[in-house]
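What follows is calculated from the coordinates using simple rules that are stated; it is not laboratory data. Being a predicted model, the structure only gives us computed values, none of them experimental. Cβ atoms are built from the backbone, for glycine too; each structure is taken alone.
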Structure P
Amino acid sequence: MFTKIYLALFVVALLVILTVTFLTYSQLQSVGFPPLTIIDNFQFYDSWHKTILWISSIALLVLANVILWTSRRSWALWLTFVYFGVFILLNMWWLSDAFIAYSKRNNLWNGSFNAGGLFAAFFVVVVGIGIFFNQFIVIRLHDKMFNQQKDVPETVESVENEAPASEE
């Protein structure tokens, strides 16, 4: 049941974030508006993009942890990570670069350095490490709570050594 809920939420989140990504990028393609209005509209949709991405990623992460706890399968956890990683990199590289190019074309760029793409790449690596440790902790807590331990034999049977064959 949690799998179906997760998949439904994932599809809805994916459709919403794709729509907002399209709306954000399409603001820079607008004609007939002054450049400052286009920039304001872009920044409005960009903030919505980031907010929706964070909220949907956290909701998906919570459901992924429930799936991991109940079924001991981590596919939902890693799918959530891929969803977050793709759209944060898309926002910080593609949309930010399009915004900078538009600002330069319209002489509105202040010349500041933009390290958002590098920060996003580093952040995705850190989140990936966090997902790995999240998976590890949830599985360990589940095992500890239900007292499941790996079967370790208490005694090891010795194997009789055979005399090596003589070499000729």
Structure Q
Amino acid sequence: MEYNQNLYGHFKKSNAQIILGGLTILIGFAWIVLQFFEGKGFHVFDYIYSIFFFLWGIYQIAAGRGYNLEDHFRRRSSIHIDDEMIRIRTVARDNVIYLKNVKMIGFRGGYLRITYERGRPRLVSLSVLDKEYIIRILNLIRDISIRKGIKFNIGDTSLA
């Protein structure tokens, strides 16, 4: 079994971030309108200030809708799961777990905890992903761990 998924647009969504983005855009427009009605004229600072707030508002709205804009400028976020390895690539980090020496896989508090036969456990953050993709990933990992004889434990039962 092999699973590949591009994560663009599937990061955690936030209504508060969308509202913040809308308010930020309004502040940028309000700055120009206030300068116009006060009759002070427009300066370079006013344009730079308004453009900054407008762009920051667009960024916040996109992030609130689950789109990570850094994916456009850097590497693509994706998930690849097969019988040999689990690869979760986000903008911040690239996590590759080879299942050959894994003793136990657990999930709790948004983190996958990988326990190897030797060495320290490894934590892989899934908290930046949308809940539906976390559940899909956990189901795939559970199926693979059953086939390979690896212990699998979900500490957060609200996702199961």
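Where does the value -14000 come from, among P, Q, when helix-only ellipticity at 222 nm (-39500 (n - 2.57) for each DSSP H run of 4 or more, over all residues; to 500) is the thing being computed? Write out the running numbers ahead of the final one.
Details: P: -24500; Q: -14000.
The read-out comes from structure Q.
The value 3.2 for distance in nm of label points 7 Å out along Cα→Cβ at positions 16 and 48 was derived from one model only; which of P, Q is it?
Answer for the origin of the read-out: Q.
Here distance in nm of label points 7 Å out along Cα→Cβ at positions 64 and 104 was calculated and came to 3.4; which of the structures P, Q was it taken from? Provide the component values of the computation, followed by the final result.
Values: P: 3.4; Q: 4.2.
The value was obtained from structure P.
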(request) Out of P, Q, choose the structure whose coordinates give Rg/Rh (Cα atoms, Kirkwood Rh) equal to 1.19 when calculated. (result) Q
(request) Supply the structure label, taken from P, Q, corresponding to distance in nm of label points 7 Å out along Cα→Cβ at positions 112 and 144 with the calculated value 4.4. (result) P
